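*Asks:* Take a look at the structures listed below.
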Structure P
Amino acid sequence: MADGRAARAAVPTDMSRLARRGILDLPPYVPGKPVEEVQRELGLTDVIKMASNESPMGPSPRALAAIGAALGGIHIYPEGPASELRRALAARYGVDPDMVLVSNGGDNVITLICLALLNDGEEAVTGWPTFSAYEHCTRVAGGRPVRVPLRNHAFDLEAMAAAVGPRTKLVFICNPNNPTGTFKTRSEIEAFLDRLPPHVVTMVDEAYGEYADDPGYPQAVDYVRRGRNVVVLRTFSKIYGLAGLRVGYALAPRWLIALMERPREPFPVNRLAQAGALAALEDADHVARSLEVNARGKEFFYRELAARGIACLPTQANFILIDVGRDSRPVYQAMLRQGVIVRPGGIWGLDTWLRVTIGREEDNRRCLAALDRALS
């Protein structure tokens, strides 16, 4: 993540006075390094990306067929509310369609809830380290992010409840958490929600929820069905392999969905993305294969890292956080020169850690071999 100085340097001094107040202090989001960029910079042809938690299985064949069938209609604007997809999601989760909002990726759901709820100076509480978009979108809306350090690499819900004050409007819980892969149980989240005052809305980000296999992992849509002030964020970018199409969605009480629809763009999800997401939702076989590959990959990393004496965190997601025991940046660079892209932990203050996406068996083995060479 770049800092505010880098953002400010990109704007000519005589033009910076035109910027909205506070905008130059917003660090721009820096994604995982793209394959094409590594190929250009290092002159490599064989590069694998294990940095951004994309599905190694790719999109479902049904989604590809649906996208192909929809190509002839791209001269027509998409349906703004994505009604067919909303109905399918509502049926999947046992809620009414007006309790579903489809957006341009999960990031856009975060933007919409911040714009819908936060006034200048009002607070949004979250853990740290976690997904940086919570703080970024809070600041864009004029709010003030409040960080609460993780405890044992997981959200400290007791400390977060204590941080909620009269100006708190929002709480963000990433479950499982990115970048640690840890999670909070059903009983822990329910106890936390019970402590919140009625003016606070909680967003539970379940972008990686489909991968969670621990029996104690909660389905936050249960709280929505009970009328709690909870917004659930889910996405088609991870288990469904549609990251390039940008389709996310929210499940929430009707009044919250109605508020979030106010700042929403007229046509946030394109026609091809709607068709692909609808087909992917029904491809249970593809999801099952993706889960199987991920489960085998987790066990591979657990076993091989333990044999090398390298620490890692147990994960409920499709990535694993690995402690290399030294500054991870040179290790990351050494792996990059071998054509393996991972994510150094310094952007989260995890200076000795690498976050690695779990891939297919051949990619996992190549990644581990690159790590061995980088550490030696």
Structure Q
Amino acid sequence: MNFLFRPIEDKTIVWFDEKNEYTILENTTAQLLKKLNKGVEMNTIAEELSEKMSIPKEACISFILELEERYFENTRSDQSETIIDINTVKIPADLEFQKFYKINDLIFKVEFSSEIELSYVHPKFAHLEVSAIEHQQHFVVFIENKHLFLAVNNTIINGWKSNEIHFFQGKFSMELIQAIHQNKEEDWMGVFHASAVGNSKKTVLFLGDSGNGKSTSLAILQANGFTCIADDFVPIDIKKQEVYSFPAAISIKKNSLNTLLPIYPELATTAEYNFKRLHKIVRYLKPNTTDFTQHFPCRELIFIKYEKNATLQFSKINKIAAFSQLIPDSWISPKKENTQVFLDWFTSLKCYQLTYSNNEEMIKTVSKVFNNDL
């Protein structure tokens, strides 16, 4: 099995190639795992550990056996995979809805077999809709045999069950950015569930649990001289580790309307979408850019949280804590060399926690991050 080990602060991040998974271990445990992977005999490892830790050799052997069982014997992911023979599926001839989206100089024709499929895609990209006939990219979204399928330029990419819509949306977005930026999937280091705000020189990522205020903070900042680079789906390339622009609209939850209506009065009449499966009601706000070729370096992560009546708190946070929050909602390239680049990039980052209730104070603090004035 292939592993990658990256000591950070007082822990070690370990990557397992067979699952493309990460775990955080104590440094001593990581060293034992490394020796096991190199084929060092268990008895030798146990003797060294016993002497170092002043504990009985038998206890060391028991611990090493547990490591073997956990990390070498159970190498397969427990997550079930959708098994579909896409060769037996045909793209429907009659499709109910047809939309054209212009992104930079490209026209995307996207067809949907019903209003259900339309609702999975169109709300985020409605601001890009144009009247067109000619197009360079052709996407089709359709349901057959209780599965949702995506076809790109007459090739079916994959199919997903009804409880895997978020996987479909991720793949749709991945196919979109590959066409926009002329990259292949292996050219991306990862995609992060975050909001990316930028100026003309760099980007900062906002992260946090759903409802903490990532998108709302992004909306406030784009009304105050900053640029919306991406919301929810933030791609970073492998070559330069730069954040690339993604053209989806900013998702605004219902409980943020009172804060944003004075800044964006158009939200009062914007269509509202109730995503029952995701337990959220949102409206979409147009990003303040039409140049989706932009890409900037990112050197800071801010775990942001809006909290009513909170006094502004801003501080550096432990990188291991930051990593634990970053990974669960992220897609990281499964290629070993890309993983190495990701770990190098993450190690170089500055990680902060920002809690606020006053918008002006938040804007000033984020401005200081951009100006390296902390």
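*Asks:* Looking at mean count of other Cβ atoms within 10 Å over residues 268-275, point out which structure of P, Q has the largest value.
*Replies:* By mean count of other Cβ atoms within 10 Å over residues 268-275, the leading structure of P, Q is P.
*Asks:* When distance in nm of label points 7 Å out along Cα→Cβ at positions 60 and 92 is calculated for each of the structures P, Q, which structure yields the highest value?
*Replies:* Top value of distance in nm of label points 7 Å out along Cα→Cβ at positions 60 and 92 goes to structure Q.
*Asks:* On FRET efficiency 1/(1 + (r/R0)^6) of positions 148 and 196 (r between Cβ atoms, R0 = 25 Å, to 0.05), which of the structures labelled P, Q is highest?
*Replies:* Biggest value here belongs to P.
*Asks:* Consider the structures P, Q: one of them gives 22 for relative contact order in percent (Cα under 8 Å, 6 or more apart) as calculated from the coordinates. Say which.
*Replies:* The read-out comes from structure P.
*Asks:* OK, next. Given a value of 4.3 for distance in nm of label points 7 Å out along Cα→Cβ at positions 308 and 348, point me to the structure among P, Q it was derived from.
*Replies:* That value comes from structure Q.
*Asks:* Hey, another quick one. Determine which structure produced the value -9000 for helix-only ellipticity at 222 nm (-39500 (n - 2.57) for each DSSP H run of 4 or more, over all residues; to 500), calculated from the coordinates; the candidates are P, Q.
*Replies:* Structure Q accounts for this read-out.
Values quoted throughout were computed directly from the atomic coordinates according to the rules given, and no laboratory measurement underlies them. Computed from a prediction, not measured in an experiment: that's the story for all the values here. Cβ atoms are built from the backbone, for glycine too; each structure is taken alone.
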